[in-house]
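Following are the structures in question.
Derivation of every value follows stated rules applied to the coordinates shown; laboratory data play no part. Fair warning: this is a prediction, and the values are worked out from it, not measured in the lab. Cβ atoms are built from the backbone, for glycine too; each structure is taken alone.
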Structure P
Amino acid sequence: MSCSGRFARALGLFTALAVAASAPATASAYPSKGGAVASGKATIVFEPALRQALEARGIAISPLRPGRAKGAAIAMPVREGSLEPRFGSGYVFQRGGFRLRGPAGAVAVRNLVLNTNKKRLSGAVAGHQVTLAGVDDVRGGRTDFGIDVEAGTLRLTPKAAKLIGAALDARGLFRPRAPLGRELVSARLFTVPVTGGTIDFSLDEGFRQKLESLGVAVSPYEAATPLSAVPLAYSFPQVKGEIDRRLAHGRVFTSNDGLRLVQAGATPLPREVLWGGLAIGFENGYGGEGSDVVSAGAGAGGGPIGQIDFGSAPAYDPKAGTLTAAPTAATLSPYVVPFLNDTFAPGRAPFVAGEPLGTFAFSVRLR
């Protein structure tokens, strides 16, 4: 894209910021859609009576890599999946599996998929892809960064019971609808909902003085609250969004709170820029991998006003269920510079990409 093309795009984008025309987008604290699973563990706890019967017949249960034995259970990594944060509706693909080996033969059960919507556990049994077991009930509970799900009781399907019994020459041990055990899933989601919090912004003194020299006054918009005059700082409440533990995914944003920049002495009419709906995005900004972006606009719209890097180790308080990022310096975005110069200093270029914009901090609740 040419320089003139980029300028036109930036100008059109940020002209929209000066007009709060659209209603702010909102995010439910517990969205109904599934949450993508980043990592996790699935554990099958075998029915005690079944284990005792197998041991009596000399049949042992062992894990298939990368699964591992965990007491009377088999624990397997979760490969991928999607689980709704409230009740655990969705599915998870598991790595590994388990093997049953006895005096008369052996059978492997792998490629396990737990589908809590359809209440079934599927897998490959002796090379046949089947529904291994039906699930009597499913219970889910949100954790700060994911969800725990219990699927119990797992009851063998006729097809699975026949395949396993035949492979081990132990048909009497495996009957349709007999309890196999239960499965526990502990998953970390890529992002979890933010239920509230604040974003604080302190203007860089040099940036504030530059605005002042151009006759531009800064004032709070909507629910923004002044914190101090020197440095000029504001707090923006009612924060929502999606976030993860290491700030690699998601974003946090205010509903429509922000700042109004007004050049009252401009002619023929005062010139104004509205930075409303402030947001911080964690999906790699234009500064490179690991960088973040501060944006502004009406609701979820708008574009970048600053570049920032909060790192990947925000403070987490497990008792309060809060995630807090300390004040971090942001620089002026190259995308907003032409708009600021054309609005407040036509024909000149007092604002420069990369100059200090101020510091941002946030504290959000996950419960």
Structure Q
Amino acid sequence: MGLLASKVDFVVGVDTHKKSHTASVVEPTGAQIAQVSVTADASGYRRVLKFGCTHAPGRRVWAIEGSGSYGSGLSTYLLEQGEWIVEVDRPVRPARRNGAKSDELDATRAAREALARKHLAQPRRRGDREALRVLLRTRDGAVKGRTRAILHLKALVVTAQEGLRCHLRRSPTDEMIVRCSRLRTRAQHSVEHRATVIALRSTARRILALEHEANDLESHIQSIVSRLAPELLDQTGIGPISAAQILISWSHAGRFRSEAAFASLAGAAPIPASSGQVIRHRLNRSGDRQLNRALYTIVLSRLGTHPETRAYAARRTAEGKSSREIKRCLKRFLARRIFKLLEHTMTT
């Protein structure tokens, strides 16, 4: 039995979709009482809250699946109305040959999943955190688009006519992009030559535009991070992009029960892999991989510039630890340090 059974009288499980939401009221014993389906808009949110007040009076909690995506609007509305919300993952569906699945069944499973859990997750907040999320994801798209465009530009240079290829292939990447963006066509050129020049110029200008977009978005991200958590930027190896991802995953003070839970989310919690006389731990491949990447980037920066980190790596190497194990230990240390820093500074 989980934590909710003794704290609430009802659990309202919600299965969220793009155009509709389905809610199911369940007692602490797991018995289903009532169900309703509403549209995913303001009127639907009001209707589902009225449904909850009618069929789940008294102490109730909302177990919402996908509170950060399709259920974001409903979660925000319910929080504004003072309701208690917990976030649940996609409920585990039993393997059945008859393929039993429906929105009503998923809503009931979400409620029973929340009842069975020992640890409950709070939904991530909006506001500044959501502003960072949309800016960071948009910047990631611009960076990835720039990388794809650079690969495409180099492929065009490889297959270009000899005159163009000799003119461009020995240039560094940045210089090649600038030179391609300034190419011009002439009437005496062949159709193939003119088409290749147009393609090179268009691709190079796209690269420059995406680079400018990424830099502009990064400046907005840095201004928000500097206002929210300047102490985070003061830490060695933490830049605005890594700090933004940390704040997005952490969300707000009190969301995690301990620093170990935060490390588990980051995929930095060690997994025992001992056998016989060999005692060791292996990498954790689960959790928030974007947060794990941010910690990894910080570790790489510290290994190159931070004297204490370099001394620790040298000492552990002398003890027989591999480079991968050392980085795993450093990520776990960073997760602990960052969590305590955020919980203290953001709370005070």
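Comparing mean count of other Cβ atoms within 10 Å over residues 169-176 across structures P, Q, the highest figure is found for P. In this comparison of P, Q, the computed figure 0.65 for FRET efficiency 1/(1 + (r/R0)^6) of positions 81 and 337 (r between Cβ atoms, R0 = 41 Å, to 0.05) is attributed to Q.
Work out the source of 26.8 here, i.e. which of P, Q gives that when mean projected area of the Cα convex hull in nm² is computed. Show your work: numbers first, answer last.
Values: P: 21.8; Q: 26.8.
Structure Q accounts for this read-out.
Work out the source of -4000 here, i.e. which of P, Q gives that when helix-only ellipticity at 222 nm (-39500 (n - 2.57) for each DSSP H run of 4 or more, over all residues; to 500) is computed. Mind showing how you got there, number by number?
Values: P: -4000; Q: -19000.
It must be structure P, since only it matches.
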